Structure 1
Amino acid sequence: MTGLVIKLKPNEKVLVNGVILQNGDRAASIRVRSNDVSILRASDAIQKEDANTPLKRIYYVAQLAMAGEAEAEAASREILTGLEPLRPIFSGEAEGELSRAVNAAVEKKFFVVMRAVKKLFPLEEALLNRSSQTALAS
């Protein structure tokens, strides 16, 4: 059988095409057979106040678009505008993830944007910490 298999923990919440679903008292698996479905685990969602770095803001905008809380075209533009100044900062594998996010934003594949950007969170944090330490040393 083909399709995406989602394994849910007891009482875990998941957003499917803008609808919040909650699992029951036992673990469960669900097979998603449709191709154009947006799925987000509540544990992967970030709150607006936590979108406090450039990449987290991009992630949040993609999350809103995926949840149907932001218009896709406007979200795509905002994501692309946010990613553009980051291109000179990231290199190597990170540059590949950034390019993946850009391409996904153009295609309005917001889950792919989120997945690519989330992989860069640790690097962004390290860069921001190094930047703040340099500023403190000055």
Structure 2
Amino acid sequence: MTADPLTRRDWMGLLARAPLAQLDACWPDAAPDFTWLRKPEAGTMMVQGRAGAAGAAFNLGEVTVTRAALRLGCGTVGHALVQGRSPRKAERAALLDALLQTDAAAQLHARVLAPLAQHETEQSQARARRAAATKVDFFTLVRGEP
């Protein structure tokens, strides 16, 4: 994540990728009053892959997702689409999406999104260090002129 303010697309992705336990730890408050527009429901979604950087897209397979939509008492609508079968995570992500569009956004950025982004960055760096540890450098010795 950059130092720029997060866009809705950024925070929805961050919420979707975050583990439920971490979402609950960052925001343990009780849910505000809301009405369901679409209760959490599980389904599948086709995932596409691409061979190489410029290859044509192809259907890789399906992944299980849970989606939800809700409306806060003030009228703000929140949506969520998370990987896996977790109605609670979809509800939590939709609530946070809606609340991040209200006056509570600044507080939630500091309290929820910043720790989630920091954790994601740390996990990415740890993964890169583990991959770098397995790197093998191949080189060719040249003997004289051909």
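Taken together, the values in this text are just the output of simple stated rules run on the coordinates, not laboratory data. Just so we're clear, the structure is a prediction, and the values are computed from it rather than from any experiment. Cβ atoms are built from the backbone, for glycine too; each structure is taken alone.
When you work out distance in nm of label points 7 Å out along Cα→Cβ at positions 6 and 38 for each of the structures 1, 2, which one comes out largest?
Values: 1: 1.3; 2: 2.2.
The maximum falls on structure 2.
With relative contact order in percent (Cα under 8 Å, 6 or more apart) as the yardstick, tell me which of 1, 2 scores highest.
2
Out of 1, 2, which structure matches -11000 when helix-only ellipticity at 222 nm (-39500 (n - 2.57) for each DSSP H run of 4 or more, over all residues; to 500) is calculated?
2
By the measure mean projected area of the Cα convex hull in nm², tell me the structure among 1, 2 with the highest figure.
2
Say we calculate distance in nm of label points 7 Å out along Cα→Cβ at positions 30 and 46 for every structure; which of 1, 2 gives the highest result? All intermediate terms of the calculation are to be shown ahead of the outcome.
On the way: 1: 2.5; 2: 4.5.
The maximum falls on structure 2.
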